[in-house]
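The structures come next, written out as structure tokens.
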Structure I
Amino acid sequence: MRLWLSHRSEVPIREQLATQIVLSILSSELKPGARLPSTRELARRFRIHANTVSAAYRDLEQAGWLELRRGSGVYIRKRSDAAPLPPELALDHLISALFRSARELRLPLSTVRTRLKHWIDVQPPDHFLLIEPDPELSKIVVAEIRSGVTFPVRTSDLSACQSPETLQGSIPVVLPSKVDTVRAKVPAGTDIIPLRLRSVTDSLVSWMPARQDVLVAIASPWPDFLKRAQTMLIATGFHPDSLVFTNTREEGWQKRLSRVAGVVCDSLTATRLPKSCRAIPFPLLAESSLVELREYEDFIRKPLP
């Protein structure tokens with residue numbers, strides 16, 4: 001087992017020793033059942049106090065990494081593969097994998113430290129940034145994201161991909177059809193969250209089977225919504241003559257809805273309908289996608305233990 005202990009570091013020797021043993025276990029350099037050097041041996045090798053080594057060993061025993069056998073020595077404890085690692089240990093596993101990958105790339109430890117410090121010092125993101133070139137679609141998606149998160153939500157076209165000022169402090173989110181385009185344009189290593197779309201069938205359940213004796217309006221400022229909704233409604237049994245198309249960018253669009261039984265619309269248009277209209281909103285984003293965004297917020301906001 002190779003160890004590096006710095007007497008000049010701000011990190012206590014006890015913590016340096018314990019951390020390196022854990023990383024050696026996670027990287028398989030130390031196998032389950034392996035015997036560790038004695039307290040006196042390590043103390044003599046690194047010119048540190050034996051009590052420091054003993055304290056590090058006790059910390060690791062309490063954490064479940066080591067087994068102290070009286071009169072025999074200190075051994076790596078065998079762990080059940082079925083038992084999940086606690087979050088902190090799972091994180092240690094990832095850190096160990098990072099150092100192992102760095103060694104395989106022949107990167108010096110100084111480079112790893114520099115890059116880690118860079119990412120740790122970067123300002124935590126504080127808003128979502130929807131990258132979407134279609135302005136009407138962008139308005140709808142932003143409205144849906146805002147309904148499910150507490151972070152501010154901003155939007156930009158593809159020019160944001162090459163604008164460090166726009167990307168700084170943001171959590172970029174992208175619709176499925178734009179993921180490859182955006183990934184190819186943003187700086188390498190930029191974290192992008194692909195959004196997931198909602199099943200149209202789920203939105204139509206309450207209106208199935210299709211009725212032939214009522215007028216149904218399709219309303220949206222987004223032309224593609226009007227086309228897609230028409231396709232889906234006709235495919236599920238609605239007669240083309242029973243559908244009334246309404247572009248909400250046109251003046252007086254609300255007056256055309258006076259005789260319809262319901263209005264199939266996007267989430268943003270649903271908030272602008274007359275109170276007398278029955279809205280049948282087609283949310284674009286899947287609920288699972290909003291859950292993911294909220295979990296991202298929690299990840300950023302959660303304080304250190």
Structure II
Amino acid sequence: MSYIGTAPTIGNFQVCDAISTVNGQASYTMQVSGVNATPQSANHMLVSLNGILQQPNSSFTVSSSTITFASNLVTGDVIDFIQILGDVLDLGVPSDNTVSLAKLTATGTKDATTFLRGDNTFASAGGGAFEKISTTDLGDGSTASVQFNTLSTDYVDFRVVVTGLETVTNSEVFGMYVKRAGQGSFDTGSNNYLWANHGMRSDGEISAGNTGDTILKLHSSTLASQSGVDGASNNFIIDIFNPHDTWNKKFIGVQSTFTDGTYGRAAAQTGSGYRNSKEAIIGVEFVMTAGNMSRGIFTLYGRKQ
């Protein structure tokens with residue numbers, strides 16, 4: 001921004017160097033650390049002479065870096081101090097360590113693992129890293145489904161991490177539905193979900209697949225409930241690749257570690273699947289193929305380009 005005259009010294013509070021008076025002299029040069037200092041005006045100054053504050057534009061005036069007192073000073077007069085206030089209408093530069101995160105208007109999660117982007121949002125450190133969007137904690141009870149109804153176009157890929165999943169009844173299968181662009185509900189009635197899962201159970205290999213299911217199953221060996229197997233633990237990482245693309249079918253990738261509901265044994269699988277359609281996916285829903293979920297934490301993450 002341009003100014004007529006001297007540009008404001010915003011919040012730059014300065015105390016001038018000591019000035020020795022000269023008998024019969026009214027005008028003196030103001031300096032800070034040996035460099036001429038130019039106040040914005042006399043009103044932007046505090047001047048003490050002989051222990052008395054002077055009135056701006058009456059007891060003294062300023063022109064550039066020169067202060068002129070209303071009367072000539074004489075031997076024995078003492079200029080106690082001259083403080084230049086800068087532009088007192090501006091906040092100026094805050095002192096070090098005085099601006100807290102609460103004062104910022106940036107969006108996103110502000111913690112030790114994120115940084116502030118140029119678009120005024122907090123993102124996970126590291127280029128292309130996933131950043132947390134939202135979390136759903138089921139607590140204790142009976143929940144039929146967990147939905148993430150909006151997969152924002154701010155992100156390219158998504159990840160859902162499910163930890164501590166428990167089922168109300170034993171030996172059920174965990175799966176998901178998708179909502180396509182232009183659809184008002186999740187696709188729960190079609191036979192167009194294709195999926196395949198392969199892995200190991202502590203007693204041997206387990207795998208299965210389907211070329212036309214009514215749900216995208218995220219594992220093939222059933223899950224154990226707490227009532228069926230004490231200490232049962234079921235956990236999933238579900239990746240949704242480029243759901244906004246309209247050129248290709250959208251693959252879902254899954255990694256799972258769980259307690260088998262039939263034998264009560266440790267199991268792990270990887271898998272993939274998709275809804276046999278090229279429309280963009282705008283939402284996902286997680287359910288059991290039968291019965292409800294009793295516990296579990298679902299966290300949605302997004303990755304920007």
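Here, each number is a calculation from the coordinates, and none is a lab measurement. From a predicted model like this one, the values you see are computed outputs, not experimental measurements. Cβ atoms are built from the backbone, for glycine too; each structure is taken alone.
Details
- Top of I, II by distance in nm of label points 7 Å out along Cα→Cβ at positions 232 and 248, largest first: II
- Given 92, 32, 22 for Cα extents along the principal axes in Å, for residues 24-151 alone, calculated: source structure among I, II: II
- For the set I, II, ranking by distance in nm of label points 7 Å out along Cα→Cβ at positions 224 and 256 places I highest.
- Structure (I, II) behind the derived value 0 of helix-only ellipticity at 222 nm (-39500 (n - 2.57) for each DSSP H run of 4 or more, over all residues; to 500): II
- Entry that produces 59, 22, 15 once semi-axes √(5λ) of the Cα gyration tensor in Å is calculated, selected from I, II: I
- Parent structure of the calculated result 21, given that relative contact order in percent (Cα under 8 Å, 6 or more apart) is the read-out and I, II the choices: II
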